[in-house]
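Presented below are the structures under discussion, each in the form of structure tokens.
Just so it is clear, none of the values below were taken in a lab; they were calculated from the coordinates. From a predicted model like this one, the values you see are computed outputs, not experimental measurements. Cβ atoms are built from the backbone, for glycine too; each structure is taken alone.
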Structure I
Amino acid sequence: MKMSETKFNLTEDKNWKRTLKVEISPTRVQPRIDKFLTEYQSEAALPGFRKGKAPKDIIRQKFLGAATQDAIAELVDEAYREFLEKGKDVNPITQPTIHEMNYDPAAGLSFTASFEVRPEIELKKYKGLALSRRVRPVKDEEVEQVMEHLREQAGEWSAVSREAKEGDLLILDLDVLADSQNKIKEKHIPNYEVVLTPTLLPEFKSSLTGAAASDVKEITITYPANYGEKNLADSTVTFKATVKEIKEKILPPKDDSLAQRLKDWNVQTYLELVLAVRKQLEKSAGEEATEALRQQLRNRLVEENPFEFPASFISASRDRLKEDVKKERKEMADSEFEQKVWPPFERMMKWDFLVHALADKEKIEVTEPDASAWMTRFAANYGMKPEEASEFIKKSGRIKNVRESILEEKVIDFLLANAVIQNEDGK
């Protein structure tokens, strides 16, 4: 659409509202109507004519109204998007409401779009924010828990001649005797492995605990509707389980042999492994402290720079969020939503607006080197070439999200560099 054939007139109203009046020349409207008439002609199968062969005058008589509506809808969307591309300083935060639409073949198409824009926020305080950073100490008990997990990871299963007990691995031949929903395709599953853990389905665990090799158990299970495996959800299945073998896990001793089994840790002695585990836990504690500091920064900036959203924006945002949340948690009461879900979401929205206001004031921008560096890191993380990563981001429509993320990081770096940070004792 050519700008010379489209006129825009933007009016600033109160409370962040903007009214855009648009006039589109008939020289742009008529060709668009003709385009849709041609599409209708190619698809129309009218009595007495082969598909796509009906004369244009008959097509116009029958489909002119529909083609006109299609053209108007497309041109309205196209004109609004073009205005936003040209009007760099206009940042809508709501979808436009289209009204006062008029079309006259001689005068063309006109309509009005009303929307709300990102406000100009007066930043009161953002330099010298008082923050505290606390790194929690790593306790010996945490190190010991990880060491035990590593022993479990390095353990080996060994066959035993006794009854099955907690923690054992059972090798079963599993046969489906009855399936209420007839969803299970495999009726015989050889060498099916089951570990007797607290999370195992209770019907399996109670039947198999105490079983010996060669025992045959008949197990009936009623799976809940929300069960993870869809082919089993909301069905009752009876299995015949034949115990072929029972194994127990033999854990390695707490010595250098454990360190040498765990190749990924790149250590040779047990002491080196303990020190490496502690170092990793301390690194994680430091990362937790950094993220807590960043969240504290977000909250402090919102507290120091209060502003209010327009009621219509709040209402629309709250309704959309409530609809999304209740898709996952239908039982959530409105009071719980208002107390626990909405406040942090509203705070997050205010943070986002403040990020843009601060970026504008301090001239913080996302440069091409910034975007290129982000893409290089993304590609490395996912084993892709930079050009492949770039194409993936473009196709998934995430370019804007990436640039928003980079901008937020640059604003956070700026705020932290200008903050007063007190490092506290983590004990």
Structure II
Amino acid sequence: MVIKLIHYTPNTIVSIIKKHAPKKYKSILEPSVGDGSLLAPFSKNKNHKDITVTTYDIDGSALSLMKKKYKSSFKKIISNHCDFIKHHNKRNKYDLIIMNPPFSAKYNNWIKYNNERCPIEMAFLKICLTLIKPNGVIIGVFPKSIISGGTNSSISLRYKLLNEFDLKYVYELNNFEFPSIESQFYVVIIKKTSPINKTELRKNNLKLQIKKGHLLSNQFRLDYSFYKSLDLYQKLYTVDFLKHSRLSEFCEVFRGALPPPYPKKGVFHSTDFKNLNAKEEERNISTLKVNVKKIHFGDIVIKRVSRDCISSITIYPYFDMPTPTDCILVIRIKNNLLSPEQLLFTLRTYYSCNEGGFLLQKGTGANFLSIKSLRNIKLPINLHILYSRIFNNYVNSLNENRTEESNMIENNLREYLFIVVSTDNVYLDRDIIDIPLPSS
């Protein structure tokens, strides 16, 4: 599915565009103009009568509305009713490029550009990098594929931005900045001048200056929340008495191997999590005879692809050994180092939260978890011992299906740990945590 954002431009984006537009410019390119919402901040510029605007769009009616809307706002509007990627003019260069291109929400909608498949938004940006004048500015609205995508094409594009341009700012927008679109979006400010050694990442009134070396060690990711979460967890990993180990050292992690179309019986799919509280005798059990790994009683199961897969971590509580689909990740404890409840307590307390999602989840549309990132997470294998009273309350809430209570226990302990490390307190007093219970 290719999505085109044709909604009004939120005030947040308008203010960013105004702030970073060059002081002097005579030519603007908008390669997917729609109704022209991104042009609004420039139509009121005191020199707007000196500006020539070149626009492209495949929607002729939107182009007509745009020209009518801005007919007296600029010196000249050149509108091209065609596909920008196929028919852009390679000879023309521009002082300012503003863009909010369509984006490919799924891999099936990627396009072929320069002999490789890539998201359509990436093709738009690659072309615009060739059309900007020296000292010109590109201001673009992009999804996560550009900012944190893990494909070779995404990583190489970010490398190019950092090494051939001055990638000045990346603004992380709040969720639902575009009300009807759930995906995370960013506003990127690129200037065609010599590159510098750092980029500033911003969110609301917060900012981080990240040096190129730090970006290099993280695949040149450009998302503020990732680095903020990474810093938080790295501090947590250094707390001496929390005995951290990589998950792969004491657990096997694998992805279900059953591809679609999925059988109706004998499998465990992402839609089956809601049925995990049913009693064993109430379930319609059927075993699928295929030669792939099964889910065992006590395994940890996670949705691989979901809106919030990091919050789906749970224990598989039955003995029927279903076949996991390719949308399921399974964690199996080795050598009984921990019980399923101990691992669940530690996993969910550490990572079933916004910070864990920013650190581990990827994806442009739906989020997903990779086996590699899951295997490499660190966990304190003694957390249930340090906070034994809290852990015992947690197990009781699990056994009695008091989900609200178990979630509250996780949240309160996590919040306490995060506050302590963020304030550089060197000791965590396990006795001062009071876990309030939900009101009945």
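Looking at FRET efficiency 1/(1 + (r/R0)^6) of positions 185 and 209 (r between Cβ atoms, R0 = 25 Å, to 0.05), point out which structure of I, II has the largest value.
II
Out of I, II, which has the highest value for volume of the Cα convex hull per residue in Å³, for residues 297-368 alone?
Top value of volume of the Cα convex hull per residue in Å³, for residues 297-368 alone, among I, II, belongs to structure I.
Taking mean count of other Cβ atoms within 10 Å over residues 217-224 as the quantity of interest, name the structure among I, II where it is greatest.
If we compare mean count of other Cβ atoms within 10 Å over residues 217-224 over I, II, the biggest value is for II.
Suppose you compute relative contact order in percent (Cα under 8 Å, 6 or more apart) for every structure in I, II: which one lands on 11?
Here the read-out was taken from II.
Quick check on the output: -9000 is helix-only ellipticity at 222 nm (-39500 (n - 2.57) for each DSSP H run of 4 or more, over all residues; to 500), derived from one of I, II. Which one produced it? Each step should come with its number before you reach the end.
Numbers: I: -15500; II: -9000.
Answer by label: II.
Taking 0.97 as the value of Rg/Rh (Cα atoms, Kirkwood Rh), for residues 121-200 alone derived from one of the structures shown (I, II), identify that structure.
It must be structure II, since only it matches.
The value 47, 25, 19 for semi-axes √(5λ) of the Cα gyration tensor in Å was derived from one model only; which of I, II is it?
The read-out comes from structure II.
If Cα extents along the principal axes in Å, for residues 177-312 alone is computed to be 68, 62, 24, which of I, II is the source?
I
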